[in-house]
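Listed after this line are the structures, all set down as structure tokens.
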Structure 1
Amino acid sequence: MMLSRDFVEYCIWGWDNLPRTLLMYYTNFISTPEGYFQTVICNSPEFAHTVVNHDLHFISWDNPPKQHPRTLTIEDTSKMVSSNAPFARKFKRNDPVLDKIDSDLLGRMNGSFVPGGWCGEDDTCTEVGDLNRLQPGPGAQRLGKFINRIVGSNSQNQCK
């Protein structure tokens, strides 16, 4: 879930008291609070038009009845990448597809962290270079295309 600064400020300050009222309701509700922000945003006229109904995940559903996500494997790699989605689910623990994502997409090797534009000259990133240096790569371009597609396709009110 991504929330705008304006919406978070509204939740904190609650100038019409809706966020506080709903918070009290969720406090006494036997359920997880995952619906709180969606309930507040869809019931706030100044923010309801900003909702984009997408969870940013690549999911391959079982066929039929499309009730459970399939476990992704190495054979799903090209579909995952071409979807441009920044997240995917579900994977088996230690599946080879996770190593492929680490090495091919993230440039992460052997349990190390993902290198960034701040790395020094050394390919292993053992020395830190310019911390303010940002180099968007192919993944950032894929994410930009993905966001443009989902925002452009969600022109109707998602709260109805």
Structure 2
Amino acid sequence: MANMTSSSKGNESRGGSTTGQAMDKAKDVAGQAMDKAKDVAGQAMDKARDAASSVSEMVGHAASTAGKKADDFTSSAGHSIRQFGDTIREHAPKEGVLGQAGSTVANTTKQVGRYLEEEGLSGMMEDVTSLVKRNPIPAILVGIGLGVLIGRVMRS
């Protein structure tokens, strides 16, 4: 029995050293795997940032294009409205109360058309913004009034 004990102690010491080496090897492999995972995660983050940047640029370009098209459409609509003012002037009576009313409507329609044609949608937005800045209380009251009106229409 003593021989078994000493031989089993020898195996344990060799097994202990083998186990220690296996543990060291496992730690090395785990460390390498961790480093590789960090590298892959870093590369994935870089690619995600690049993709987000590309998408952001594409959205900005699309918004710019949409804004340009909206301005072009508004300008085109302004041109049509101005021509409609000319048509009103041609077909309206030339004298009397109806003549004056027709002339006023034609002039106003032409002015609206010219404004839309020259300013476009972006110019209109700038004008509305400056109007609200100059008159904040009336703008808030108009907004509340429109909200109430829309609410009543939607409820009906």
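The table that follows gives values for the structure above.
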read-out: Identity of the structure behind -36000 (criterion: helix-only ellipticity at 222 nm (-39500 (n - 2.57) for each DSSP H run of 4 or more, over all residues; to 500), calculated), options 1, 2; value: 2
read-out: For 1.33 (Cα Rg over 2.2 N^0.38 Å, calculated) the corresponding structure among 1, 2; value: 1
read-out: Mean count of other Cβ atoms within 10 Å over residues 37-44 derived as 17.9 - corresponding label from 1, 2; value: 1
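Every number in this text was worked out from the coordinates using simple rules, so none of it is lab data. A quick note: this is a predicted structure, and the numbers were derived from the prediction, not measured. Cβ atoms are built from the backbone, for glycine too; each structure is taken alone.
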